[in-house]
Structure I
Amino acid sequence: MTDDSPLVRVEHVVREYPVGAWNVRGHPRVVHAVSDVSLSLRRGRTVGLVGESGCGKSTLGRLVVGLERPTSGVVRFDGVDIRGGTRAQRRTARRELQLMFQDPYGSLDPRMNIGSIIAEPLVVQRQGARKERRERVLHLLAEVGLPASAISRYPSEFSGGQRQRLGLARALALNPQVIVADEPVSALDVSVRSQILNLMLDLQVAHELTYLVISHDLTTLRYIADEIGVMYLGKLVEWGPSAALFQNAVHPYTRALIGAIPVAEPPSGRRRQSTAVRGEVPSPVEPPSGCRFRTRCPRAESICAEVEPPLRDFDAGHAAACHFPLRDPVTAAPAMTRKESA
């Protein structure tokens, strides 16, 4: 069951990390990990975040669950600042917002048995007696497709796919409303990935979960996400429904990511048009002025170095930040032409 009311709102969030040095102007140098990002997670829906390594998507996920404190901006759960409000409200937010970690090998303590690992959130939140916690663990193991005998075993005894199931069981322990899944299938064999994604979709229906799925793989997000946000060097450059993004990408970077998806059986006798992005990702310590993608963009003009493009609407729920988009926006402000930028 879904509705259009936002459960989580990320409002103009910035996260910067000092690097212990000073620039030529005498100001402290910082890593611009997330720069003025706003988005919403609607109840019962799945939002995907995609981008190259270092674009800030994992940092944003940690901000959403409260593991990181924003430099500025706010993250709200059900209308309440997860870093503000009363102590009870903050405790509720911590319980309702859970993280499914990226590495199924490094996120499970090898010294703890599975029963203790899954029950740990219940212990921290002081929920249930020992017997009740054990029953909850057994129920979660069954939900993720693992036998009851797993409760007394250790992480080293499980495969990568089984460990990711265990990570999902731990994230579900407190019966949260939101799960942030950071690269949930990137470390798994291709044959196992679909099993984990289908399990996540089944559990979403059973528990009315809201997902934020972080991935560098657009094919994964196309399968599981209702909406997709594209990040580049700390900025959200495009946002829209999954189908619209694939059929009508607006930002050149999004088009390049889609063009890089391998094709199993390309048409014979026809060369695939190259959409590869040139150059290297700039340093997040000294990002380019104006549009951060301009140093690698084939459509960039002088205005791109001078003015940062705002997010503009192109269709219902579909927005992009580009001075020279691949198609015209529907807003009153027209897309800039190359002649106008001269």
Structure II
Amino acid sequence: MERWNVVGVDPRGGPAQRGVGLVENANVSSSSITELGNPATISIDCLTTREIVAVIAAEDAQAPAAVAAEGDTIAQLVDVAVERMQRGGRLIYVGAGTSGRLGVLDAAECPPTFSTAPGQVVGLIAGGTAALTQAIEAIEDKPEEGERDVAAIAVGPDDVVLGIAASGRTPYVLGALAAARQRGAFVAGLACTRPSALSEVVDLMIAPIVGPEVITGSTRMKAGTATKLVLNTLSTTIMIRLGKTFGNLMVDLQPMNAKLRRRAVNIVATVTGLEPDAAQQVLEQASYEPKTAIVMVLAQVDPLEARRRLAASDGHVRPALENSR
């Protein structure tokens, strides 16, 4: 178990100043690490603007390494999610406050980026959509609200539910996971502390330890950064495994605006070697489905046959092309 000594030095290099959030001469269990005072920022209010920016940047730099250390557990969750989503299940994020907003954000970005089906990746946040733009703090203390939200979307055995709580103890999240487990879902947790109440109720725990925050308890900072990195890694890896990319190209994007239409043209041109105008024409024939357009050109087939081959390969471009030879 990690232990953090919260006595430190002034960021300017002088003696540590005693202030709110500082616990002296005590080793505090990492189970409460998100609430500890940070010795590196005890006197941050005494620094110049440029020095404050430098201190925050140095603290934020800890997040990527903390996430990388959780690579094995993230990969395990990917494999579980892929297997269940292939049989019709969903990836469901549950959180409150910053954690909930990050889950909703990741879920919202999956359809335009990867053409996920409606409801295939879901974000639940304590307080509902109103909580995306304003703080509704009291709701997170009610486990029954989490239970209600899980019931409302009929969570079932094919679903994977990831509870996100930087502190690892948010009642709304714990209530949601308890209800999801009763319904047979695979439940996982994401927190920035270890051990935690969350880790005791899940099948798999992801816990990037980023240490105390720059501003004591403000988990929208390092913990939020680490959470975003985990969710980016998780959802992107799942989508790659589900055939949503060809190489590093997002060949399943939904070109719903001018920028994405240009990107679709560039993707098809890059893969096929066509000039942009020709790639545009093929995309129009393929109803702006980049995967279909790519298979049409490389396999020299019409849109109907291209879609048939993609369906036979569960949407993966490479085997669709290999099967055409």
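Given a computed value of 2.9 for distance in nm of label points 7 Å out along Cα→Cβ at positions 106 and 210, which structure among I, II does it belong to?
It must be structure I, since only it matches.
Can you say which of I, II returns -8500 when helix-only ellipticity at 222 nm (-39500 (n - 2.57) for each DSSP H run of 4 or more, over all residues; to 500) is computed?
I
If you work out Rg/Rh (Cα atoms, Kirkwood Rh) for I, II, which one comes out largest? Spell out each step's value before the answer.
Working: I: 1.00; II: 1.06.
Largest one: structure II.
Coordinate-derived values only; no laboratory data. Here the structure is a predicted model, which is why all the values come from computation and not from measurement. Cβ atoms are built from the backbone, for glycine too; each structure is taken alone.
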